[in-house]
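Values quoted throughout were computed directly from the atomic coordinates according to the rules given, and no laboratory measurement underlies them. Nothing here was measured: the structure is a model prediction, and the numbers come from that model. Cβ atoms are built from the backbone, for glycine too; each structure is taken alone.
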Structure I
Amino acid sequence: MKEQIGVVPLGEVPALAVEVIAANITAYYKWPADILPMRPLPESAFDEARLKYNAGILINKLDALDFDGYSKIVGVLSWDMFIPIFNYVYGQAVQGGSMAVISLFRLNRNADGSTPSTSLVFERAAKLALHELGHLFNLFHCNETKCIMHFSGVIEDLNKIPFYLCRDCARRLPR
C-alpha cells in the first residue's frame, strides 16, 4: 500500500510553491501528494522574544488536527522558524513520524544577500520538503553530499544537494 502525503499551507503561502512541493513529492518519491486546505498558523507557536515560530510547537499543533486518509503531512509556512537550540531552521520533522514543517522564509535570499530567481526558490522548497519527508520515512542525515538527506545548515548547502537519494538511503526507504 502506498503512503498518502498531504501538503498543507500554514497561513498565507504562495500557491505555486505548494504546488511545486506536492509535484516533486509525487515525482521523486512516487507517492501521491495532495494539497490540503490552508490552516491558520497557531498563535501559541509564535515566540514573541524571537519573532519566529517554534517548529516543535507547530508540529504538535499539526499532529492534533485530523488529516483523515493521510499518513504523512508536510506543513509549509512563509514565516521564519526555530527550535530551541538553533536560531533558525529550514525545516523540522518527527523522525519516523507523520508530521513535518518547512519554512519558505530564508529561501528568498542568497548567502550574499541577493535575491534568487523564483525557480531557485521553488527548487529549494522542493528539496526541503523531500528531505523532511525522508525523516518521516525514518531516514537520517546522510554523509553523502550528493543525497537529498545530506544536512543543509546554510543556503549554499541546500543549493548543492541533488533531487535524489544516494543508493544507501534509497535502499532504506520503505516501499
Structure II
Amino acid sequence: MSMEHDTVIEDTRNWMVKAVIGLNLCPFAKGVHVKNQVRYRVSDASTPEGLLEDLIEELTFLRDADPQEVDTTLLVHPGVLQDFLDFNDFLDVVDAAVEDLELDGVLQVASFHPDYQFADADPDDVENYSNRAPYPTLHLIREESLDRAIEAFPEAEDIYETNKATLRKLGLEGWKKLWQV
C-alpha cells in the first residue's frame, strides 16, 4: 500500500481531534495536541522488519528529543500489519525493542488499529472503537509525561470504563456520524 504521507497524517489528526479529544477518550491528549507536541511519523515499511527499524529510530528520536518540542509520537504504518492478529503479535516485538534499548520506565508504546479488539470483546463491540484508528498506529509515550498527567487527573484508573460507557452511549451509528463531512 502506498499512501501519501499528508493524507495519512491528516486522517490521523482528524481521528485524534474528533475521537480521542472530541470524545475525551484520552484526557491527556488535548494538552499535547494544542501545544503541537505530537509528532506524526508515517512509516513506509511493508514488512514487520522494516517497521521495527522505523520503531527503533522513532524510540531513539523521542528519547533524545526535547519534551517541550516533542512530547509524544504517533508512528503510523499503513503498509504493514493490516491484520489485527499479526499487529497484536508484533506488540511482543515492540516490547522487546523498548527493553533492548533500555527504555523501560522511560517510554511505553500504546497500540491502535482499524480492527482493534479487546480480548474480552466481540469484534463488533462499540467499546473496541476506543483503540480503533484509521491506520495501524504505535503511540510512543514518555512515562514521565504520563506520570504528570495521571497526577493531574486523579481518576485516571477510570478512563477505560469511562470510555466504554461513552462509546456505548454514542453507539455505532453515533461513531459513524463523527466521520460524516
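Please state which of the structures I, II yields 1.5 when distance in nm of label points 7 Å out along Cα→Cβ at positions 97 and 113 is computed from it. This value belongs to structure II. Can you say which of I, II returns -14500 when helix-only ellipticity at 222 nm (-39500 (n - 2.57) for each DSSP H run of 4 or more, over all residues; to 500) is computed? Attributed to the structure labelled II.
For distance in nm of label points 7 Å out along Cα→Cβ at positions 89 and 105, which of I, II scores largest?
Top value of distance in nm of label points 7 Å out along Cα→Cβ at positions 89 and 105, among I, II, belongs to structure II.
Looking at structures I, II, which one was Cα Rg over 2.2 N^0.38 Å calculated from, given that it came out as 0.95?
Checking each candidate, the match is I.
Set I, II, criterion distance in nm of label points 7 Å out along Cα→Cβ at positions 9 and 25: the highest-scoring structure is II. Each of I, II could give relative contact order in percent (Cα under 8 Å, 6 or more apart), but the derived value 19 comes from I. Computed over structures I, II, FRET efficiency 1/(1 + (r/R0)^6) of positions 121 and 153 (r between Cβ atoms, R0 = 25 Å, to 0.05) reaches its largest value in I.
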